[in-house]
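Structures are listed in the sections that come next.
Where a number appears in this text, it was derived from the coordinates with a stated rule and is not lab data. Keep in mind that this is a model prediction, so the values were computed, not measured. Cβ atoms are built from the backbone, for glycine too; each structure is taken alone.
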Structure I
Amino acid sequence: MNSRKITAEKNQLFEDVFDGKMPERVPILSSGDNSFCLGYVGFDLRREQYSIEKNLEAIEKTTKDFDTDSIFATMVRIPQMYKVLGAKNFVMGGDGFLQHPEVTSLNENDYDDLIEDPFKTICDKALPQIYNEFGKEGFEGKSAFAKGMFTFYSVMDQLDKGYLKIAEKHGKAVYNMACTAACTPFDVLSDQLRSFTGISKDMRRCPDKVEAACEALLPCMVKAGIKPNSSRYQRTFIPLHMAPYMRTKDFERFYWPTFKKYVEALDKAGVGATIFVEQDWSRYYDYLFDLPENTMMIFEEGDPSEIKKKLGKKHILAGFYPMGVLKTGTEKDCLDKAKEIVDVLAPGGKYIFTLDKNLLTVRDINPENLKAVLRFVKEYAVYA
């Protein structure tokens, strides 16, 4: 069978699930990062992550070796751009991995401006605080902005073309975790503008302004969450950050309203949402149920049986498989865990096999265990 026909068959697996139909078998979506791939093939992350060619070479090798239905990884963080901009919100650690430290780019007195014109306030006040080069006067600052935009779009264009070639060559679906990513309004406010510490104070000191700021940011996030090629299949990835650390009444007031409106706006535009349900969301399952049908939810924590019962008839479930088992368990341990999770989540459809976390470094797991699990799921999780 030629690779194009295999690609079409694997595309169909995902399309069936996203359309609410029963696929021939459970699709397997990879949970890899380019940093994992670079380590897997023996490249130095500190140096080679700057090379588009080396990244695509590593992703292709890893895609070939691991039997997933999509390409194994994508490149989410763009070190070339962060270097050009002098970024403070993504900083390279000693091992080369780009980390997100706590940043504050707006102060409490900036809320009124943010509420009145969020786009202008972010451009004029927040970005120069996050990116050193933007803060320079005159031509230097404007030149840095142009360089940053050119770098981003140039890199993403090369990567997107590279991903398609890898998918076609190795018979993988053209769909991966998402075609774009954008956080909820509250998470943008806390992650990039006011920081975890700042927003925790603001909810007590100026709650009305926090609420209004989330509503003001909502149109920006909807626009950021839709690309020209977005669809039910080319989905928008939404990592959920702050909610597990909030009191339920604060979640209900500040987080949930614009989160729900955001996913509903994507759905109305014909765009599917893939949300990463980080940490423990057990307090909020009833809220998640109210999101548009066939929202894909990748769970990091939780009881698969309970979540299947509460959410599995309406939404697409994924995640749960513990990365730690792949690191320390025997092959039998790993296969037993895969069978346990598949037996709970696969019946009735609306399930895509993924890990509970994204693979960031080759040290996260024993690669041979993951290869064995992927082979097992492909053979075992077949619908009659």
Structure II
Amino acid sequence: MMKIAVGHSLDPDSLEAIDEVLEQCDRILEGAKPKAGILFAAIGFDYALILKRIDEVFPNIELIGGTTDGEVSSIFGFQQDSITLMVFDLENVEIRAAVGRNISEDPTRIARETVEKALESINTSPKFCIALPESLTTSTVSILSGLQLALENVPIFGGATADNWEFQCTHQFYKTEVLSDSVPILLFAGDLLFSHGVSSGWKPLGKKGVLTKVDRNIVYEIDNNSALDFYRYYLDGLTAVAEYPIAVFSPDTTQFYLRGCMGYDESAESITLAGDVFEGAVIQIAEAACEDILAASKIAFKNAMETYPGENPIAVLIFSCASRRHLLGMMTNEEYEIIQGCFDRDILSCGFYTYGEISPLLNKNKAVFHNITFTSLLIGK
């Protein structure tokens, strides 16, 4: 037996909202008690009350979650200022939650130890991991590195928690705890099928370059020349802007992930990116039109469907970038409507707009940290 349920509420009152969500889930579950869940919540709710109420209705649930820059579900599509919950009651599947606190103290070590703790409580090899890490207090790339060290070839999916474009404080949820500066994870093991898709819509332009001077997420030199000069040359004098991210190529492949441009320093002639990069990486500037950005969501979902190892996935988790939402503006709702049009039957969906997405590239197991990208994770038996 495999039951997955989704609830979604637009009610601004925290107690009314979570009661509505739980009632929706209970109707789908038909009395079953879920083993685990994932909660996505907008900024401004009473998170402690919400988590306490979930635990009252579903005692001892293995729950993680976090704050968002927008929420999506198969109930209400794209929304802001809402809460949505996906819960899992999966026969012959082990699901375990764990959390790493004070992650900024040593992100790689603490993330690795968090996975190792979760692995101690499962009896079979994990199939995949979902992570919803902090995004503002430390390097999400370093957190992901620690998770991957412990999981080796086990794929990781998820997104960095957000705070509605305020960039002040994000929250992560673990069971009944409301945290910041943490990384909650959910490990899935057992009789379970899954696949993923990832696409951004951006296409490289101009000549490739090599990062020759980097400090974490600040790029000073490309091909031993100023990073700003590289931008200006290929963008006809335009300085680094969000619409033109950097495509970072995976070694020995034509696949790439994106790093969004957060700003620049004229005096240092440097570019600040929305995630760490490394000296020696091969990069190109990338561009996209709105129709390309929207088309990417359909491509990602279709990639997931084409590679799904079974016939009928039950649910899809969606992680899309807050930068996509802000670039699309009033067209954001079309991103979900496009993939909904690909469903040939009812598939439950749930997700959020992130401060960076976590997913392997296509046909890969090792996850990378993306910006401005749409990812989908299909789950079934």
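Before moving on, here are some points about what is shown:
- At a computed 1.00 (FRET efficiency 1/(1 + (r/R0)^6) of positions 121 and 217 (r between Cβ atoms, R0 = 30 Å, to 0.05)), which of I, II: I
- In this comparison of I, II, the computed figure 5, 22, 32, 21, 13, 6, 2 for P(r) over Cα pairs in 5 Å bins from 0, in percent, for residues 97-144 alone is attributed to II.
- Each of I, II could give distance in nm of label points 7 Å out along Cα→Cβ at positions 273 and 289, but the derived value 1.7 comes from I.
- Source structure (of I, II) for Kirkwood radius over Cα pairs in Å, computed value 21.8: I
- Value -7500, calculated as helix-only ellipticity at 222 nm (-39500 (n - 2.57) for each DSSP H run of 4 or more, over all residues; to 500), assigned to which of I, II: II
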